[in-house]
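K.L.:
Before anything else, here is the set of structures, which you'll find just below.
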Structure P
């Protein structure tokens, strides 16, 4: 009883009722319900900004390399990461293995941690692809980077000579819900939704990739 009197004296002779406590808990829950989604959306927006800034740096390196070499660097032949040629022997970038913030936890069953980095495609014609094969070079672009009717028709017109991709907030390079069309020459059949552009106006966590190409410097 003495302890209870001391507690009541400390709080001015009153104590919280159960209803008052429930009201306080309800208010805290409402504030949390408002704050947590806003915090998560702010994280997504920050990652989108980081991906675009990284791509801008890579694009600058690619163009500087092309000025010096009169061509763009090839794909590395293992996984389509930003080529090591941008860092050595001339350091157009300090680090070519920039981690895509939307793939930072991704581990590929075959390529392991290489899947965590931005995707780079060096766009070539079918004739150029054949010449690369005949040269025996292990650095070969993927089929989606080949501008031909059998692979990705119109790739050079769409992208120019290179294409950079971040997986975007859905964290998927290709759209898992993409339905293949009946036209075999349709480039979307090759890309399987990988060229769907992320648009924040459709929702912060909407589908689509963040893209940057030689022809289109800002696509998001």
Structure Q
């Protein structure tokens, strides 16, 4: 089993005062959600930005704003926002993407903040994990006590994306140009989980890291 890479510089000092909030960083297709689910299996609550965004897109006022900004071409046959069509529009135009982010991000982040509060009060929850793809880009790193970078080779990321049918190499590059570089995310993370093997390997690394985070061992 691969050993997780531990970096302690900058780790939060107030972990004993409240439940740890763990932010997951990494590239598209790196397996951030896989790592989050491994934490969930250990008793953590996971907050998924994609699920929150899906709920926001179902809101009537959000749908009306999106149609106003991008036209009815982004709706599906049932009149709901089609995320694939919407992505095709905004990832070709940085201004369009900024407008979409300005519309969605405040709503998604408000829901995220509410859930953090709920889980902080939930006795059964051992820690809170933020599976938020643009956590650094939206300026919410301060919500986290610990940042974990999921390090995955570009070849493996692309293979996984192709296997899932999400998109190809060109689409990957197109989307990542709007994100903070992987080198920067790796640099600001406190810990690294290597995800170039199988699920059992990743789960073992997560369990080892979680034991350190919750076992009373000093991180400083």
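K.L.:
Among the shown structures P, Q, from which was the value 0.8 of distance in nm of label points 7 Å out along Cα→Cβ at positions 46 and 150 calculated?
P.N.:
Of the structures listed, the value fits Q.
K.L.:
Another question about this same structure. Suppose helix-only ellipticity at 222 nm (-39500 (n - 2.57) for each DSSP H run of 4 or more, over all residues; to 500) works out to -12000; of P, Q, which structure was it derived from? Numbers along the way, then the final one.
P.N.:
Numbers: P: -12000; Q: -15000.
Going through each structure in turn, the value belongs to P.
K.L.:
Another question, then. With mean count of other Cβ atoms within 10 Å over residues 22-29 as the yardstick, tell me which of P, Q scores highest.
P.N.:
Top value of mean count of other Cβ atoms within 10 Å over residues 22-29, among P, Q, belongs to structure Q.
K.L.:
Work out the source of 134 here, i.e. which of P, Q gives that when volume of the Cα convex hull per residue in Å³, for residues 94-157 alone is computed.
P.N.:
So the calculation was done on P.
K.L.:
Of the structures labelled P, Q, which one yields 3.9 when distance in nm of label points 7 Å out along Cα→Cβ at positions 166 and 182 is computed from its coordinates?
P.N.:
Source structure for this number: P.
K.L.:
Compute distance in nm of label points 7 Å out along Cα→Cβ at positions 70 and 206 for each of P, Q and report the one that scores greatest.
P.N.:
P
K.L.:
Suppose Cα extents along the principal axes in Å works out to 94, 46, 31; of P, Q, which structure was it derived from?
P.N.:
Details: P: 94, 46, 31; Q: 54, 40, 27.
Only structure P yields this read-out.
K.L.:
Ranked on mean projected area of the Cα convex hull in nm², for residues 62-141 alone, which label among P, Q comes first with the largest value?
P.N.:
Q
K.L.:
Using distance in nm of label points 7 Å out along Cα→Cβ at positions 134 and 174, single out the structure from P, Q with the greatest value.
P.N.:
Working: P: 3.0; Q: 1.7.
Top value of distance in nm of label points 7 Å out along Cα→Cβ at positions 134 and 174 goes to structure P.
K.L.:
Here's a follow-up. If you rank structures P, Q by distance in nm of label points 7 Å out along Cα→Cβ at positions 38 and 198, which sits at the top with the largest value?
P.N.:
When distance in nm of label points 7 Å out along Cα→Cβ at positions 38 and 198 is computed for each of P, Q, structure P gives the biggest number.
K.L.:
Could I ask something else about it? Looking just at relative contact order in percent (Cα under 8 Å, 6 or more apart), which of the labels P, Q belongs to the structure with the highest value? Show your work: numbers first, answer last.
P.N.:
Details: P: 16; Q: 43.
The maximum falls on structure Q.
Quick note: the coordinates plus some simple rules give every number you see, no bench work behind them. In this text the structure is predicted, and so the values were computed from the model without any measurement. Cβ atoms are built from the backbone, for glycine too; each structure is taken alone.
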